[in-house]
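Enquirer: I've put the structures underneath this note.
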Structure I
Amino acid sequence: MQVIKTIAEMQQFSLNCRRNGQTVGFVPTMGFLHEGHLSLVDQAKNESDIVVVSIFVNPTQFGPNEDLDAYPRDFERDESLCENRGVAAVFYPPVDQMYDDNFSTWVEETALTNTLCGESRPGHFRGVTTVVTKLFNAVLPDVAVFGQKDAQQAMVLRRMVRDLNFPIKMIVAPIVRESDGLAMSSRNKYLSNDERQRALSINRSLISAGELFKNGETSASVLIDSIGSEIAKNGGKVDYVKAVSQDTLQEVESLEKPSFIAVAAFFGKTRLIDNIFLG
């Protein structure tokens, strides 16, 4: 497995693979890998000949009061996990390789980014779409795999791939959960034992809402209230609970068409997200 730190080297690696008739699968990450990330690697291996994983904590998607400096990092562990999973190359660029001092060009999606995390974290998605565009241009993948836990991000990036004509097959893989049901996240390490136990109320509340839906309840407000109440009862601070269309991310009053309920909540200082797709 190669560790590549410059864009020029990364592009050359992928071009050489293509000249050899190999397709390139890509999994972009911010490191501190867990089984959720590795499941994306497995998916990429099924869809391509070689897999590249990027590890880059992208500063432009963090707000001024967010956890950029504290974001967990352990490259040696990440490198070992990637090698054991059959990754061909890890793209591990420094910040100055990705952003020049006078960097001034941005990529923005404007229809899907004004709600959910886009509303709670202004500027977040501009950072995401910009860095993913840059990573696509560095890695030159045929296939890119993202996770369903970041449902809004997946929809935004799918729209970006379509609108900007990237010749990339985009795959969104299912959420991977811990044995207790907590959605896997690098930020889970921030949780104390007590906070982690209380954070399980997120998944429990989503499962309960799913059961209500299966039993005929389609009122968004009823399902949202049931989720918010369960999280608050367990000491969580709800950032948002919203039911939105799977196509437009517009809020819906009734879940009669394909929709999903997205949740963001704080336990202690740790912000967690999760979702359930219905219909």
Structure II
Amino acid sequence: MLRTRALSALVLVPVLLVALWLGLGAIAAVLVLVAALGAIEVFRLLRAAGYPSLALFGTALAIAFVLEAFVRPAGDKAILLAAVGIVLAGVGAMSRSDPRDGLVAWFATVFGAAYVGLIALVLTVGATGPAVPAGAPLEVVGAERGWILLLVLGVWSYDTGAYLVGRQIGRHKFMTHISPAKSIEGLVGGLVATTIVTGLLLAGLGQDWRGALILGPVLGLAAQAGDLAESMLKRAAGAKDSGTLIPGHGGMLDRVDSFLFAAPVVALYVAVLTA
């Protein structure tokens, strides 16, 4: 299994690195694909869990959130898009013959689109992050790529730290009703790893590294919460993975679940820095 996961990572990582090198346009294109595939998986899981939805419309709305974030990264019109989506989903749900099914379909459609649409905040992080001052170690990378790199490496460092520490010394379990393998030791290991990596990247971006004492733990906790949220959805649906798209990794949602909760945290952090 680990060998298969490693081989899959060899395919995924270069795609991400190329997108980062090309800039926000390429990243947006990748995120549109992520949103489309992720939404398909989410609505499939919701259906298996007994929640009907307007899957096609919900998928289109999730993609629209990404496109909106690319066109207006500050998110000034995102609330309007969300409002229109809620109204249209409600109108579409009226076609269900049973009002109770219609109500569930309305809720599930809005939830699925908004949940997957959180990935759009990756673009907000890159577009609104503070400029990298001259002379900073990551000046050549630039603000757009640099802040997204912080988000990506922050999440990856949490996953790696939690896995390695949990595997070696994990004894005290938590959230076993959702994910029986998670341990408190792994959680602490992941938080330490994320804080260290985040501090190094903040310093590289010309920011005060001490900000990592707040951003690191919160980012790590968000990444863990994102993973658990998807696990809750899969358990409700009776599924082991969200899909079979990526060998050794499951579906697209299995790969980006942590980012769905972590991206808003970093977006909020950069918003505070630039306020």
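Computed from the coordinates by the stated procedures, all read-outs in this text should not be read as laboratory data. Here the structure is a predicted model, which is why all the values come from computation and not from measurement. Cβ atoms are built from the backbone, for glycine too; each structure is taken alone.
Enquirer: Using helix-only ellipticity at 222 nm (-39500 (n - 2.57) for each DSSP H run of 4 or more, over all residues; to 500) as the calculated read-out, with -12000 as its value, let me know the right label among I, II.
Expert: Of the structures listed, the value fits I.
Enquirer: Tell me which of I, II gives 21 when you compute relative contact order in percent (Cα under 8 Å, 6 or more apart). Numbers along the way, then the final one.
Expert: Values: I: 18; II: 21.
That value comes from structure II.
Enquirer: Assuming 51, 38, 30 is Cα extents along the principal axes in Å, for residues 69-220 alone as calculated from a single structure, say which of I, II it is.
Expert: Going through each structure in turn, the value belongs to I.
Enquirer: Another question about this same structure. With distance in nm of label points 7 Å out along Cα→Cβ at positions 229 and 253 coming out at 2.1, pick the structure among I, II it was computed from.
Expert: Computed on structure I.
Enquirer: For the read-out distance in nm of label points 7 Å out along Cα→Cβ at positions 61 and 205, a value of 3.1 was computed from one structure; give its label from I, II.
Expert: Only structure II yields this read-out.
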